[in-house]
Structure 1
Amino acid sequence: MATTKDYRNEASLLTLQGIVDVLNDGSRASTQVDEGAHSRLVDLVTRWLESGPDIEKMRRRATDPNFWQIASTWEGRLTFVAEGGAQMLPVPGKDADIVSVYFIQLLLNPERLRLNAPCKQCCRWFLKKQKKGRKTYCSNKCKTKALVGNKRRRDHAAKLEAIRNALANYLDSSSQYRSKMTWQEYVEQVVKGVTRNFLTRAVKNDEIQPPL
């Protein structure tokens, strides 16, 4: 049976997911967040994460002075909750803007440490399953894509290096090869997996310099 704590955790996660949606999609997630507000919010949250997160360290660095001035005007309001308890709810000051509202919601959220910096593959903010540590990728799908992409880049770089070595040998060989075949034919012979189309693209992209 779900407890009051379970419901609170679920509510906290829903609120946190709403903040994640705004960080990722800006005005598409909330019409109150224009481009400038979105940029400020992303910057604030990024600096917060980079600080540890350590809000005192972040404050001493005077990150976004306008925010700290606005935050100082917020007040608390006591409300009564289930099981004979009470909690203090934040009340925005008269100068509060949408950036301060979202950021203070994040700071007060008990699940805030589950917010993770953007995924290195899809570049979207996400929530971790646990509060501890930081993750590089938001999912196994993104991790797999990144690993495959890294391998392709390494293989591509290795193939270009082999082509450059073959071209150097072709040029150093004087008439031994140049009188018998073009440089493309020679490279195709000595470098495994290289096709004429690959060489054409590599030249077009300035990845290799063909012999004059």
Structure 2
Amino acid sequence: MVVATSRNFTWADSGIQVAVVKSAPFAVAKTDLEALLSLIEKRGPIVQALPIRNPAVAILYTDPVNGERARQLLENSMGRRLNRFGINASETLASVEEEGAVTACLKHLLRAKPTAVLISSTTAPAGPDDVIGRAMVRAGCEIESFLAPVEPGSLLLLGYKDQVPVVCAPGSFRPARRSAVDLLLPPLLAGYRVSAFEIGCLGHGGLLV
């Protein structure tokens, strides 16, 4: 018996096939089926499909000099990226890239308990210890992962405030082509908590250019 599935974290519209199961011969011995079910019980499901119900995505635009500059540069591309998933931003803010200002904006956005918060910055993070990372921590986020084996979007910074993911991925929001954010948005919008290990597994097929 074999199972073929769509790539992990694939966005699937209603009616789209995501997996196929085949066996040879068509009848499977009971012992073989029981062995497979036992394996699934130990390791978890082979395929998991999660619904995305009324997602609310908040966006914070940041720039070292003027937050509105980031909004002007990135808002159109952000809108197109979200439209791929049939959604619009639920709330947007713009902030100068200073720790206190970014922290205050994040706290404001998180109070509404959105499905996800995206930080769209004109700069690239140096790591969790830079302005954006420190602000995320001050806003109550637990940093899950920095860097992703995906291009564009390798400088991805992911944290969680309780169950709400906060994502900063400079370079991912500007281009029209797919990026690390496009790979992670489907599971995050479905409420799935993506781990650092799972981000590390994106390397195979992660060259999107």
Comparison of 1, 2 - label where FRET efficiency 1/(1 + (r/R0)^6) of positions 59 and 139 (r between Cβ atoms, R0 = 41 Å, to 0.05) is highest: 2
Top of 1, 2 by FRET efficiency 1/(1 + (r/R0)^6) of positions 75 and 107 (r between Cβ atoms, R0 = 25 Å, to 0.05), largest first: 1
Answer label among 1, 2 for the case where semi-axes √(5λ) of the Cα gyration tensor in Å, calculated from the coordinates, equals 58, 20, 14: 1
FRET efficiency 1/(1 + (r/R0)^6) of positions 35 and 163 (r between Cβ atoms, R0 = 41 Å, to 0.05) - structure with the largest value, from 1, 2: 2
For 67, 17, 16 (Cα extents along the principal axes in Å, for residues 123-194 alone, calculated) the corresponding structure among 1, 2: 1
Parent structure of the calculated result -9500, given that helix-only ellipticity at 222 nm (-39500 (n - 2.57) for each DSSP H run of 4 or more, over all residues; to 500) is the read-out and 1, 2 the choices: 2
Entry that produces 19 once relative contact order in percent (Cα under 8 Å, 6 or more apart) is calculated, selected from 1, 2: 2
Source structure (of 1, 2) for mean count of other Cβ atoms within 10 Å over residues 27-34, computed value 14.0: 1
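We did not get these values from a lab; they are worked out from the coordinates using the rules stated. The structure presented is a predicted model; accordingly, all values stated were derived computationally and were not measured. Cβ atoms are built from the backbone, for glycine too; each structure is taken alone.
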